[in-house]
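Computed from the coordinates by the stated procedures, all read-outs in this text should not be read as laboratory data. Model, not experiment: these values are computed from the prediction. Cβ atoms are built from the backbone, for glycine too; each structure is taken alone.
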Structure P
Amino acid sequence: MQYDPMDLTVTVGGVFITGFSEDLAEWEKDEDNKTAKVGAQGDVITSKVNNPLATLTLTLLSSSPQVAYLDKLAVTGEEVPVSVIYNGEPKESITSTRAFVKKPATRTYGNEAEDREYEIQMLDHTII
């Protein structure tokens, strides 16, 4: 088996994201699915956590053609569908019908071009 970053496709609002930096994309659920509480005598009760939120972080080169698009989404607060599809082995996908860019990327100017990092709040998600 061999990992190939070229097998990753990300779309935000139907727009294919290109110009990724080395880290590409990271997805993480905002909260655990279940929690446990232990009583004074060792009794344990678990609770289902119904929080559907997750965060997708995209790391782009500052020259990515989609930097202006993602900054615009952040300013307007528009909700859009998002998909992350890995077509390698094993095949994986994460989709959300409602998501928004939390804020414009931090802009750093120095003697080297810096990455632009965008956090996308997924209001629902499906993992396959």
Structure Q
Amino acid sequence: MTQYLLSLPHDTDDSPTLETMDPADAEAAMAVAGAFIEELMASGAFVFAGGLHPPATAITVDHRGDKRERTDGPFVEAPEYLGGFWVIDVASEDVAVEWAGKASSALESRVEVRALQEAPADAESDVA
């Protein structure tokens, strides 16, 4: 089995959050997302999920040299940002794409599918 990240884009760096949405819209969004998570859980594919605050709330940390620098805001400026995600554990990319299609339809959003990297077999035996 392979783990996949299903991610939801936000179109701006200040997309609405559950706290700033109309309460009825927020409740409807949570119901749809909750139903999708329940379906993932029932199938055994669910690993974990999360929704992110807008990138405007990000803090970027750079400690590559001797000094640690903290900058308010996202690392890059982009036309789209990660808004939320699910990590699923399924047998194939085709299955992950099927789940992404269900999420896309339910949430009326595009969904990106990316496999998580796996440790090489010899590295796993070193850890055990």
Structure R
Amino acid sequence: MTDRLASCSCGQLQARVEGEPLRVSICHCLACQRRTGGPFAQQARYRREQVALTGRSTEFVRVGDEGPGARFHFCPVCGATVFYEPLGLPDCLAIPVGAFADPGFPAPTVSVYEERMHGWVQPPADAQHFP
């Protein structure tokens, strides 16, 4: 079984996951661009029981463009987001793929808000694509 560790920049807040993600996606919405400081956000969704959390987090709740939004948990020391709770999916947690610092992490299978995608970004051709 696959075991992965996601961490903030200083290591104070961590999420250890067992097993494969339910879904790996990229989001091109403007809120995700602002939140990550990049042209899109990539996240892996897990069942809550797959995730063991350690450390302290500060929360920020963001109302979604569509749907109920999410509760983001970031390190109060270094500011890095380590996980978030999609408010419409109470049995799941999402973890930014970059928090794993694993270049071998599985590619995204879903790409959303592509109408806001930067022109040079090319999601995997075999992913599901949503405008």
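P, Q, R: which one has mean count of other Cβ atoms within 10 Å over residues 36-43, as calculated, at 7.4? Derived from P, not from the others. Suppose you compute mean count of other Cβ atoms within 10 Å over residues 44-51 for every structure in P, Q, R: which one lands on 13.4? The correct label is Q.
With mean count of other Cβ atoms within 10 Å over residues 68-75 as the yardstick, tell me which of P, Q, R scores highest. Structure R gives the largest value of mean count of other Cβ atoms within 10 Å over residues 68-75 among P, Q, R. Quick check on the output: 17.6, 60 is Rg and Dmax of the Cα atoms in Å, derived from one of P, Q, R. Which one produced it? Comparing all candidates, it corresponds to P.
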